[in-house]
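Take a look at these structures.
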Structure P
């Protein structure tokens, strides 16, 4: 049985989806099914309980999964150690990030990292926050970047940095001339918001609930760029991370005003799957993002035993 077969099987168990496992490994869904049947013939066992509507392993399948994860962990550790013996940091890093971080926080770090480690192949994909967590749980991406991180089984969370939420408005809006603005003043304005399920929107709603105020957005969008465009045409005001509007402020397309609120910070975090072995390239990248001892801490954590399969809905 080859390592590649165990990787496909592990991805199938993690995602509980033949199509997702196929996509992760660049093969067809039929190939995943064929590999599963081949493993059942090889070990003369039933791996998946086909009498159940939902994906469920048999007792033998669970034991095979645990052993497969251990073998894959050893293989990853060996690969990492061999990479460390080389003088050149190389290899791929697949990064899943929300739009605001990927477009406005990340580019400076990526440019610096690739200048220092040109042999690393860094692939960045922009995703909604809930999808970033799924990407990490399913091992389809190596590292994730999110705002307002939440604890989740199977996911390691490393603090990255903090941004500040500010009010943005059209330069002609009366609020643009103020040094700061209260939540009560904002509540009286036409408001352009993020979709209700986006973490930054949830944090903004919490700020207003604490003051017993309610926002009734005239528009809602799923990404920062569309929110900014709406404010630029004076469709309303919005609350966004300051780092995401530096370009618009420089060309005076928008005005930013400080918010009089206690919880104006927007924490950002790095995600990776608990128990996975971090390659030297991943360690260097995490270390550069945090500019602290986090990279060393992550290196120590890579020797921990991988956890059992998380309960993830297909």
Structure Q
């Protein structure tokens, strides 16, 4: 069982974007209603050396838009869409960097999350999604994958929720991926929270985050996670129609201003990508080239609006 690629966690990512909306009415009663959100972010991974030769840098822009219908505080269904643009810059004349195997990668995703409260303490979460991840110059369907997730959480106490589940995803020129899901939401003190989550903002993959709510408007976070991006390449270059992959273990700190439960938010984050690895395969998924790259810093930020 391989760790899930970006396509496999896209649905979790979009659901995480909706989670502040879900949290708005976590207790009590409420009328049924629609709630929407929009978010934009930009980030940059600074130039670093590739072990086999050459250099790598990356700049990314991402935009998300979604809405959720809340039938009750614990029963809801929503839809979220995302578009991302990843600009890779390879340098040098030798090694993996000299191959310049890809440049502009497009990311699209549509997810439908469903949440159902069962009894007083259990919640069921089901997510279906379709994703496209491919280089500019290819058609969207050449990099399309689909995934499904089913998970449950149990309210251990007013301060602790634990849960887990299983996800399944098709992969570009690879076997179907099955991946476990661990859900923890622990309100350690009135202002300190520890939680696991899917891809969001600083990490394109599963992560754990320790958050401190300094006051009603400011919050700080420390986190770490794992990410794998796998995408279809265009019909030029050293592996026409092939597959590219980047894997890393980011660690980060974040600063957020604004109210999580509705309204306007601005956020900044920065950190390091550790143990980075690049892989190039041909159109059949056969290995062509690969190399590690040196640990590298990254920074980013964005805006969010909920209505």
Structure R
């Protein structure tokens, strides 16, 4: 499988990332281990998680996903060399454990390393911008982690174009490591924020884009077509707000037509379209069953004819 580069980091990844938000939440530990085994067994390597996953679930405190991944790595000798681990810092972990202050970054990275049971994080991402902390301080703290060997490369998530450009300029002016990746929201029903300003910036600066919600919370897999479908999932309210509208139905109809023509799963078609877009290195998608994973994995080898890709582009415009 052909790999792609995460910016100038030297990290090479397969063209689809596994979203670890489900680990320890909607996928229990045994299921998570099976999914991770299948993911690597099929030739993929980029696992994306965050310290805050899955703090939103009742009884959870954050760190659940990283801990599951850490136990999986510990149970699979040699596996750490085969995967690229990406995690994040910055979301609210309770009290003053949030944001991108250097003191919190230093503590948070050690917490993540302990949960992940590893000595290094391949890609450490600022989960969201912290307007109260100067960029130079945040990037300086990340530089310390890279010098210490705790982190190999850094990335940004949920940054606007102006702030991302400012961060890149700060790195250049001060000789600090730069964000090599961006993790934005991007999919067939939510295109505007990335394509308008972030895409040209990332292409121009050579950043690798690993977009999240690649399946629009599952809508682009075709599993949500009615209110009854929504009621079956904790993601239901978010899916309804995002995609239960005229544009969402147009996109789903175009996906149905493409999937039938290509004899491919809807999810694979949706992800294959993203893989064609400028700047995109590896869309992030999650599965909670091996059957779902097989549908996602098909995207990496699915060749979309130009007219099919254009039909999807027009339906989602």
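A short reminder: the numbers here are calculations on the coordinates, not readings from a lab. Because the structure is a prediction, the values reported are computed rather than measured. Cβ atoms are built from the backbone, for glycine too; each structure is taken alone.
Points worth noting:
- Origin of the value -0.60, -0.71, -1.04, -1.23, where log10 I(q)/I(0) by the Debye sum over Cα atoms at q = 0.13, 0.15, 0.21, 0.24 Å⁻¹, for residues 184-287 alone was derived from one of P, Q, R: Q
- Structure from which 45 was derived, percent of Cα pairs over 21 Å apart, for residues 48-199 alone, options P, Q, R: R
- Distance in nm of label points 7 Å out along Cα→Cβ at positions 32 and 272 derived as 5.2 - corresponding label from P, Q, R: Q
- Each of the structures P, Q, R was assessed by mean count of other Cβ atoms within 10 Å over residues 152-159; the largest value belongs to R.
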